[in-house]
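Readers should treat all values here as calculations from the given coordinates under stated rules, not as data from a laboratory. No experiment lies behind these values; they were computed from the predicted model shown. Cβ atoms are built from the backbone, for glycine too; each structure is taken alone.
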Structure I
Amino acid sequence: MSFRPPLHVIFDCDGVLVDSEPIANACLAAALAAEGLMLEVAEVRRRYVGLSMKSAIARIEAELGHPLPEGWEAALQDETFRQLRAQVRAVPHVAAAVEAIKEKGVLVSVASSGSVRKMTLTLGTSGLLSLFHPRLMTADQVERGKPFPDLFQMTARLAGIVPEQTVVVEDSLPGVQAAVAAHMRVFGYAGDPMTDGAALQAAGAVVFTDMRDLPMLLGLAERRTDGRRRGW
């Protein structure tokens, strides 16, 4: 399958650029357990990954049947940031893939359900911030987060590039749904064994598992960044 190379690539952050989701999901599972909602980390991921914190809290409070206590979100954020600062790493090979995309003159942005503060922390700690700064967009800047298209539409509009010339790289179902709703091609990264690649594909994504393949899949390289020939 061949595509016209894009002029703009929008990356999700957590799970696509940085390996932050296992850390954040473990923190969320512990915080929920303290409120009596006992969920395995895998189930926390299934229910909440890809949602803005506002949307996740609304869903959690509906499941609990009552509001979360005052200060709960701030305490969760403090603990999550502490753990991320100590443990977060870049997704394997993503820095080289982004650099290869930028070398072709393609604009890159980040559009995440997380806050700018969180993105700055995780991208800075993992050494990726300089590849994207200042093009860091967050669901806090729009009325509706993923799976609605608002965040991706805003990111493309600020870049001055139409959706038809924009590609999104996502790893969550709400993110893929948001990209499809924004009329953008979407590639679903399923390098994490816990990612449901079949669900991403069913929602409209082209699924891949190795970031070294991304420039080739975008039509920006004939070979992988490690020199391997195209094999599909």
Structure II
Amino acid sequence: MHPALIVTLVAAGTIVFASTIEGLFHQFILHTRQKKLLGGLLEQSYVSHAIEHHPAYRGDDYHRPAPDHESPISLGPWMWPATMLVTSPITALVWLTLGPAAGITVPIVLTLYYVMYEFLHWHMHFPREDGKPRWYHAFPPTKQLFEWFDVRHFLHHQADDRNFNVVLPVYDLMTGRYTTRETEVPWAIRARKARAIRKSEAIRRQRVREDEREEEKVG
């Protein structure tokens, strides 16, 4: 296989991997309290994001000027080195099996994905203080692309059980949580609601049968 094709396939696979990790981390760490995982070390991430960040950037407050110090908006300085450390075995494996070019592609793509997350997340919430549009609003293709990112994240702030991907929605598409319309409920959410309704109905029927048996005993 041609080396350029190998690098392209590794880059594509790394993007899918990065999107999946982003979605899992966002859903099960930032939106799910983890008191036992790593001795509760990650609970502060949940508090900063779900308890502090989301209520502060909902509805009319989704877009607002950036304050001088806004710690909850960023993943923090430890996330990038932690990502490089955790994924280093994958980088080493790709390097040893597919060569140095493919191996170095993994951390490069992960770094670019991380930078895109921080760039997009910041710009989604914080317009320019002077009210002027940013440079990418001047060009229709980049303006439309940013609006596609922005509307997905806005809907996530309206209902935080969907659109867990800030960057590329591979995880959301795979798990049925992707939407770009406020009135559209993703299929995974509909399926979960249907299961909850069926369970509630089964419990109700069981209670009715138990009440009927009790009445028969009394009668």
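For the read-out helix-only ellipticity at 222 nm (-39500 (n - 2.57) for each DSSP H run of 4 or more, over all residues; to 500), a value of -20000 was computed from one structure; give its label from I, II. Let's see the in-between values first.
Details: I: -13000; II: -20000.
Traced to structure II.
Hey, distance in nm of label points 7 Å out along Cα→Cβ at positions 4 and 140 derived from one of I, II reads 3.1; which structure?
Details: I: 3.7; II: 3.1.
Considering all the candidates, the number was obtained from II.
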